[in-house]
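Colleague: Multiple structures follow.
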Structure P
Amino acid sequence: MSSKSPVASFLSELFRFGVYKPAQGKMVRQATFIAVAVLVAFGCFSLSNGPLGGDEQPIRIGVPLGVWVLLCWCAFRAINVPQFADFLVSVESELDKVVWPGRKQVMQSTVVVIVTMLFLGLFLSGVDFFWKGFFTLIKFIEY
């Protein structure tokens with residue numbers, strides 16, 4: 001095990017160009033990168049329309065685009081830090097062990113959830129109408 005601090009490990013990883021264990025955990029790494037890139041894109045869009053909203057168009061577009069590219073590179077390198085990459089590889093191997101439900105089971109479960117929510121909504125509406133009527137009857141509230 002390395003005695004490097006996590007920050008030092010990440011900083012040294014930022015300037016590498018190789019991919020750690022390239023054949024393992026590919027799908028989870030790609031999904032993680034895409035999720036981070038989309039979140040960063042929303043942040044950069046907010047930056048463009050918020051604090052930079054009154055600036056010239058090259059600044060409003062260029063600065064958020066530069067920030068997005070820089071943070072996407074950091075995200076790409078972060079998923080290749082050995083500790084994090086090993087975690088993502090193990091996540092993908094655990095996902096391979098999951099027994100996903102079939103279409104019939106998903107449909108049955110969905111119907112159960114919808115019927116339960118409708119019943120609960122009707123029940124709580126009935127309780128609400130009861131108490132509203134009761135408190136109106138005893139003149140505690142007026143409608």
Structure Q
Amino acid sequence: MERTFVAIKPDGVERGLIGDIISRFEKRGLKLVGMKFMQVPTELAERHYGEHKGKPFFDGLVKFITSGPIVAMCWEGKGAIALCRNVIGATKPADSAMGTIRGDLALDISRNIVHGSDGPESAAREVGLFFKDEELVSTWNRTIDKWICE
């Protein structure tokens with residue numbers, strides 16, 4: 001099973017969309033194995049967005065993600081990274097299909113509600129940044145899993 005990182009950003013928290021967003025991943029059959037409601041420290045934000053350091057929008061990313069609490073999550077499932085990206089939608093809400101989180105709930109690229117890892121390397125890195133191994137529930141076997149995947 002694959003794991004990925006998803007964060008509900010401060011705009012999604014402020015707008016009261018936490019439950020709706022979580023339910024979209026659960027309805028797709030993904031399993032939540034870690035979750036934190038947290039204020040992101042500047043140092044963590046800078047490490048999280050490290051690949052963008054030096055770009056003109058870097059400071060804005062850091063300022064925004066630290067502007068209010070987020071919900072950090074680790075989701076698990078068959079093809080979890082691609083599946084979460086599909087549920088989230090395109091980075092630009094205007095390019096996101098209806099039925100996706102961004103297509104249904106966001107208007108602006110700088111307020112696009114949710115972040116999701118874009119590949120196996122970033123998923124491993126981001127899960128590791130936000131969660132210690134002991135904070136992830138690895139032994140949980142849902143009885144419904146046999147109805148979700150072969």
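Readers should treat all values here as calculations from the given coordinates under stated rules, not as data from a laboratory. Predicted model only: the values in this text are computed from it and were never measured. Cβ atoms are built from the backbone, for glycine too; each structure is taken alone.
Colleague: So Rg and Dmax of the Cα atoms in Å, for residues 24-95 alone, computed for just one structure, reads 14.2, 39; which one of P, Q is that?
Modeller: It must be structure Q, since only it matches.
Colleague: Here is a follow-up. Which structure, out of P, Q, was helix-only ellipticity at 222 nm (-39500 (n - 2.57) for each DSSP H run of 4 or more, over all residues; to 500) derived from, given a value of -9500?
Modeller: Answer by label: Q.
Colleague: Let me ask something else about it. For which of P, Q does semi-axes √(5λ) of the Cα gyration tensor in Å, calculated from the coordinates, equal 24, 18, 14?
Modeller: Answer for the origin of the read-out: Q.
Colleague: If you don't mind, there's one more thing I want to ask. For distance in nm of label points 7 Å out along Cα→Cβ at positions 8 and 40, find whichever of P, Q sits highest and give me its label.
Modeller: P
Colleague: May I pose another question? Taking relative contact order in percent (Cα under 8 Å, 6 or more apart) from the coordinates of each of P, Q, which one would give 35?
Modeller: Value 35 for relative contact order in percent (Cα under 8 Å, 6 or more apart) corresponds to Q out of P, Q.
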